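These notes open a run of structures that come right after.
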Structure 1
């Protein structure tokens, strides 16, 4: 029998399948469709210091093989998360990872401390693809020094397992991955959505109210596979692949590239049971191919 368990710092997962932040709400939205005991864990919507309404509609546009979104990170804020969402999350039978973001290094540290101390939170995922207001709107995730600073500050603020979600919009993701690992991250998520845009040719206006957005879904999977591979070459901490996985075959591909776990994201909108099916398919594949441990898959691609 294959051991599908995954260890990320002090975070133990029964299998490597997680639901991606922003595609699974606060988990209760999927309770009638997903058996949480069949997956490794859920990652909540991104939590900020204060509630956010996000961008006005329209903020989603479906492409031929993906989805462009500019949701604007709307969420209930940290106080209401603890009061109205966490009780439910404490009762689900899988790991609970809370995604979070802020506009300053100090803001990340404060949130990491607050969220990491909450009973029922098993791990944190810091989204560093957010505007750094103190640096003129530059994202933390595109600058190795800034990425390291926010990681270090978050690490010092909590003992909770810390995952850092990287931006794909960089020339050398390995450099960012290495900086974040050296600063104390337990793992990295590779990667956030890819900057994109769609235009209505009749009105000549962008399809989204914000103008631009982030592309997710099957279209980005080959790009993310490369980013996972490059990150794996640059660091030894676990990598969680996020971007375009829609089947167990995609999970295997990401793991061969170097991922220890895989997030199901946009596919949740098409097939709410996708995460469960990924876990079941992965187990069958491993059994049929004589794989006893996922360590036999991670990074096992045969490069020329």
Structure 2
């Protein structure tokens, strides 16, 4: 009898320990065991999956989500290395990020998704679509998909050197931000924006390899495989090479916005919501603008 009681107690302890290791509801696990944090709002299909850019996190989208959460399920993700997701990864690649997004979609059992990526998010959502083509209705880029021709090794080295300097003091970060926003913005706006970049790792050991991986990644092989239509919302400060994207997606089109630079999420969120709602209406059949 005592032996039987010990077996029962042991089994009970196993279940208790297993329960302590269970994955939280707002966390998925990557294929290399990195936790991926996400938030979910609203309900309805297709679900809208928002992917932030370099040095961002899932909270970057919070101030524009209300109109969409009233009509659809909305998911925001912290890519590993940023926000509250894990940072223990040996090699940072856009392919791994695509798998991370797929793991969140699978965790939530989403059958239809529209992937929305800001800045660095364009390559992430393309790689995600490559891995789950049956689930992806469309891809929407925000100030990206401008020119998919890769940079030269020398150009990448120069860009990485400039961005590395952003980790050498607050003033360096402000200079970086001034180059990313519309020239009309004043120093007060820059200071406010700098304080919101909290999702970025505090050291360059993570952030710089990630951005280098982004520039080294060639989009073309993935674009050749995916069939989901692609749309872009881009600043009119720089041109978008529409023809090169239409080689892969003949339906590709871009909406240009004015009066804001690369960081439209903060510079002019109302304009972003209007343009994004227009694109989403194309694929959902109903307006999301309020």
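At a glance:
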| read-out | value |
| --- | --- |
| Among 1, 2, which structure scores highest (criterion: mean count of other Cβ atoms within 10 Å over residues 150-157) | 1 |
| If helix-only ellipticity at 222 nm (-39500 (n - 2.57) for each DSSP H run of 4 or more, over all residues; to 500) is computed and equals -12500, the structure in 1, 2 | 2 |
| Structure (1, 2) behind the derived value 19.1 of Kirkwood radius over Cα pairs in Å | 1 |
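Read the figures in this text as sums done on the coordinates, not as results from a lab. Values in this document were obtained by computation on a predicted structure and should not be read as measured data. Cβ atoms are built from the backbone, for glycine too; each structure is taken alone.
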